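A.B. asks: Given below, in the form of structure tokens, are the structures.
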Structure 1
């Protein structure tokens with residue numbers, strides 16, 4: 001897993017921060033599936049919205065806090081759960097046995113839930129805003145696959161240490177990234193044993209072939225899930241990652 005219950009998103013860089021209000025939700029997909037979500041609305045919107053894909057454990061506290069961080073930075077954010085179809089609306093604490101539910105996920109049903117999450121974000125603004133998905137580990141991989149779906153209405157995808165072992169379509173990442181159609185930001189730890197640097201470089205090379213705007217960055221020596229307030233030694237990397245995320249949203253949000 002990426003984060004246990006002791007993990008917390010890193011603080012926003014100095015000079016960034018405002019207010020936000022968060023609440024738990026139950027959303028319903030077009031096929032009737034109900035799933036848990038958490039939305040944090042920015043007090044002063046910067047004109048873009050964030051859809052958060054959690055790690056393999058689903059919607060747990062780290063991602064609710066992360067949604068609040070984005071709201072404080074001016075971006076209304078919604079973090080969604082993956083397992084409403086198989087685990088219902090129960091909590092996702094450290095005791096949750098997630099792997100049987102991960103094994104039952106499919107791409108089509110996941111994207112059905114994503115469409116419901118996107119629709120809810122759209123309902124929160126009187127004017128349509130660009131939506132960016134931000135995913136972690138398995139969620140980072142799902143973010144890249146989301147960049148291949150033209151009907152989701154996303155403006156860009158951001159993947160932290162995107163997992164590339166699980167196949168969600170006909171081809172696995174990084175090769176599947178040839179189908180990406182919208183801008184991509186990828187952030188990786190250079191000392192992540194599960195995602196070799198060679199695989200990250202291959203992802204970058206394949207994205208070069210797509211013609212879509214993309215930026216792939218490796219933080220030398222950083223471990224998997226370095227984006228965590230506990231890791232004081234990675235504060236510089238966390239601050240830099242926040243900056244890259246915000247710059248990516250600002251650049252492509254304007255273009256969108």
Structure 2
């Protein structure tokens with residue numbers, strides 16, 4: 001019996017809430033700030049959108065959730081590979097939109113000056129905190145630790161915590177691709193599918209949830225860095241510089 005199977009023994013209830021609520025809380029916060037509250041309050045979302053899932057993650061972790069994240073491996077070489085994989089997948093995410101203008105969304109994307117020109121470093125820091133630290137953590141806990149395992153037992157009403165991490169099946173592979181993809185806006189679906197499929201393969205190889213968190217964080221941090229450093233570097237056929245802030 002694996003460590004993850006032993007961790008699920010003796011736990012009451014279905015165990016969903018630590019995995020589902022941070023993800024659901026983030027979606028609710030995004031919906032509130034994007035569609036309900038006045039546009040003047042949108043900058044508050046820089047703080048509150050990541051604060052909601054971060055607070056829930058801390059609460060559940062304090063109460064003993066997430067045994068799969070305890071005692072992370074001391075594996076420097078593996079962590080370097082996780083970072084390199086994240087960078088390669090960031091390139092995969094960006095390349096189609098740079099090459100094919102028709103795939104790009106309308107609108108200017110993220111505004112680094114939304115709090116004022118003098119507060120651009122603070123704005124980027126807040127965005128980086130949410131996008132490259134909080135998002136990879138709650139999304140991997142939900143997608144790779146919950147959805148991937150729950151898809152194996154839902155028909156039998158079993159306990160997903162009894163399923164080892166990173167166990168391959170066609171059902172869980174496809175389910176994670178579908179759930180991850182529909183959790184993103186439609187213009188991202190072109191790259192979300194190959195990104196999650198390839199990162200699933202990396203998960204099967206590494207068999208470590210922290211490896212996927214680091215890979216995901218690297219991809220997201222690279223997208224922010226690309227928007228800052230490479231906007232205007234690439235050009236369309238008419239010579240117009242391409243802004244990459246829509247990635248952020």
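A.B. asks: Given a computed value of 5.2 for distance in nm of label points 7 Å out along Cα→Cβ at positions 55 and 239, which structure among 1, 2 does it belong to?
C.D. replies: Derived from the structure labelled 2.
A.B. asks: Using helix-only ellipticity at 222 nm (-39500 (n - 2.57) for each DSSP H run of 4 or more, over all residues; to 500) as the calculated read-out, with -9500 as its value, let me know the right label among 1, 2.
C.D. replies: The read-out was computed on structure 1.
A.B. asks: Which structure, out of 1, 2, was Cα extents along the principal axes in Å, for residues 103-166 alone derived from, given a value of 39, 23, 18?
C.D. replies: Attributed to the structure labelled 1.
A.B. asks: Here is a further query. When you work out relative contact order in percent (Cα under 8 Å, 6 or more apart) for each of the structures 1, 2, which one comes out largest?
C.D. replies: 2
A.B. asks: Quick one: mean count of other Cβ atoms within 10 Å over residues 47-54 came out at 25.1 when computed from one of 1, 2, so which one is it?
C.D. replies: Answer by label: 1.
A.B. asks: Quick one: semi-axes √(5λ) of the Cα gyration tensor in Å came out at 32, 21, 17 when computed from one of 1, 2, so which one is it? Walk me through the numbers on the way to the answer.
C.D. replies: Details: 1: 23, 21, 20; 2: 32, 21, 17.
Matching structure: 2.
Only the coordinates and a few stated rules stand behind these numbers; no lab work does. Since the structure is predicted, the reported quantities are computational estimates derived from the model, not experimental observations. Cβ atoms are built from the backbone, for glycine too; each structure is taken alone.
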